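Presented below are the structures under discussion, each in the form of structure tokens.
Derivation of every value follows stated rules applied to the coordinates shown; laboratory data play no part. The shown structure was predicted, so the numbers you read here are calculated from the model rather than taken from an experiment. Cβ atoms are built from the backbone, for glycine too; each structure is taken alone.
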Structure P
Amino acid sequence: MPPAANLRFLGKRILLGVSGSIAAYKAVGLVRDLVQEGAEVTVVMTESATRFVRPLTFEVLSGHSVATDLFAASQEMLHLTLPERADVMVIAPATANVLAKCALGLADDLLSTILLSAGCPLILAPAMDGGMWDHAAVKAHTETLRGRGVTVLEPEEGPLASGRVGRGRLTEERVILAAIEARLSPRRDWVCQRVLLSAGPTQEAIDPVRYISNRSSGKMGYAVAQAARERGAEVVLVSGPTALEVPRGVEHVPVCTAEEMGKALISRFAWSTVVIMAAAVADVRPKRPSPEKIKKGATSLQRLEMEPTGDILEMLAKQRTSQVLVGFAAETGHVIEHAKEKLGRKGLDLIVGNNIAAEGSGFGTDTNAAVLVDRDGHVTQLDLMPKRILADRILDAVLGLAWTSKGPAQTRPLGKM
């Protein structure tokens, strides 16, 4: 076992709920690692979960009795005493049924009753099969829970127990552990900062029906917005069209075109201390969009005349006083070289480059690998990781920067306002 100083959960009391999914066996490894990291773990199982893993397994690993019955013969009222002792509650795996109970406030067993009385932070790690994660009801319950401040992790895509391939696999253990760490020890090191952030794609109209856009989902930018807000920053998120839920506490400015995004950012630039351009802004747009739908086969549709959009970062750089500017570079090769060139050309303090052609690192994925290049030429390569974790790594890098304002050399560390 590592020294006590290196145990990130030392002395923390974690209440782990295990519900009836084939992924229940993965909770065994989670308990083992939590205990090895110094946590005191108590496990609550639903009746159906005990059909997949015997309670004795968790009792041996945790060193505590496993709670399964709301009406167990005990002097304790477990649905009250267990959550009172917990620093954080985690349900892994969380079935669609558990998500529904939690969202609707239903309580018909020990685990769901505990959910109603728990006042500690709650983390849900869903696992389900057969396209259930994409069902409208599950999406609605997830949105409700996130709106209440519950951390609902994204399940992974891959082979499912049914033999199908889809999204529904329990997320990796390291992601769950990182979420637990974040809820137990929230950092407030961005309290002094005002973050102006762009995310998502832009859409440039061809006619009232068609437009030119790109494959950006906005997930990376939204992850950075969430991370910055959780670490204490004021955040304004200027976002192109996405299907994502706006992080709690973040001001959302919806835009569609590159021009609209530029105006929104420029008008708020003086307010900001840090600008992070994670959006995939269109480089060109149709020169003369048609006010009416262009008929199929028309010459004007076959031969679109294009013009460049404005360079938003370049415009912001000309107006900067002491703001830190962070850009992104989505590349298909030679990432470091292209990132360095873009950083110098646009006068950035930091650039985040990633190879969108690499597996798990393209548009729309929940993971990303990146290279960070700062204005002093320092290069940091980051392996594939969940975008929410990468967001914190990016913010850590920005926090370590110092910058020089216009006029006389006047260097100061970020956060000393």
Structure Q
Amino acid sequence: MKIVLTCYIALQVAKYVLELMNIRHMVSRIDDAPPEFVGIVDKELLKRTQEYTTDRSRFSLVASCCSDTVVVIFMFFGVLDWYNSFIQSLNLPFIAAGWAFLILLYLAREMISIPFSLYHTFKIESRYGFNTTTPRLWLSDLAKSFVISVIMLSIVSVVALALAMLSPGHWWLWIWVFLLVFSAFVIYVSPSLIDPLFNRFVPLEDDELVREIRDLVTKAGIRISKVLKMDESKRSRHSNAYFSGIGKTKRIVLFDTLLETMGHQQITAVLAHEIGHWKKHHVLKTLIMMQATSFAVFYGGFRLVGSGVLIGLFRISEPTFFANVVIAAFLLSMALRFMIPAFNHLSRYFERESDRYACDLSGNGEALIQALVKLSKENLSNLYPHPLYAAVYYSHPPILERTREIRHYIGTA
């Protein structure tokens, strides 16, 4: 148990060190405006970017430290044993007991996260002019997210526990299959059932832009059902665009904040990048990679639970399936931390591949560079992340590296 605790603390300390290294690296370059940003980003904006990144990083460190402290107390100082015994004392049937075990843990986690979410939204994001949400809207979003999460968690937990009870020797496989099907179902229905609960989606009014977008997707050889505008401005001034749904629900969604700040060529260049993800099968490849990892995790969890060592390792007085699963999930999540750099490396490769595809499809790589630079400026993105930090945590190439690679590609092409 002491070895496991030491490993967990070491992993968290390494994360904190990388965060601090990233801040120091950025501060050391605060006076250097890169050539790509000359005339776009001045010294004052660089300073504001530094302050925003620093405030977010410090907040992340504090929030993470608090979260880690709660996890350590829960897992290593007898709280899990007490909680497990409390659930057992209720004398509920197996499925009901498991549902209560997971739901109460979820409620506790959400209650702990609320103060941090409030501070991030109404202090940090407001301080830098990004937040536009109201307390009433924030509470509404919280309530809706809570209800949806409880419903989904209840469905998943009840079905998973039923499968574990019906097939003790193969529950890991059947649960994995169920989650695969359930995830695909959620992706399919989310654009029409879940997303509209939070945002208003209306057809894009700019007929000329719609025509350009449809010409672009036709040229790419894909079909979409709708081109929609989303009212992101009621919550935030951050901007973005994305594809959502699968099959008949596949659609293009543009933030209204994006439409307000970018021209047609820049918007279509951003969409060409998103189309690149579809055409290069990045979504499918990512899904396969995630499901293969999930398959290994479920099998590993099955073997750990079946070994019988977890209860003794964490000194649980009443051995239960639920306590075993929580301990196995905790240990496997530690192991998966070592895979984060590999996952992000692959993600950055996909982003570069989509950038090159966007240049070829739109025939306007400079418009893509302009769009990325503008997004970076408007979102106060860190122009100088530490190389090691970026290698571990960045799912997209750093903006300077990315724009230079695009310019090199269009130059050689």
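Observations
- Among P, Q, structure where distance in nm of label points 7 Å out along Cα→Cβ at positions 42 and 370 as derived comes to 2.2: Q
- Source structure (of P, Q) for helix-only ellipticity at 222 nm (-39500 (n - 2.57) for each DSSP H run of 4 or more, over all residues; to 500), computed value -24000: Q
- Comparing volume of the Cα convex hull per residue in Å³ across structures P, Q, the highest value is found for P.
- Source structure (of P, Q) for FRET efficiency 1/(1 + (r/R0)^6) of positions 58 and 154 (r between Cβ atoms, R0 = 35 Å, to 0.05), computed value 0.45: Q
- Mean count of other Cβ atoms within 10 Å over residues 194-201 - highest-scoring structure of P, Q: P
- Origin of the value 20, where relative contact order in percent (Cα under 8 Å, 6 or more apart) was derived from one of P, Q: Q
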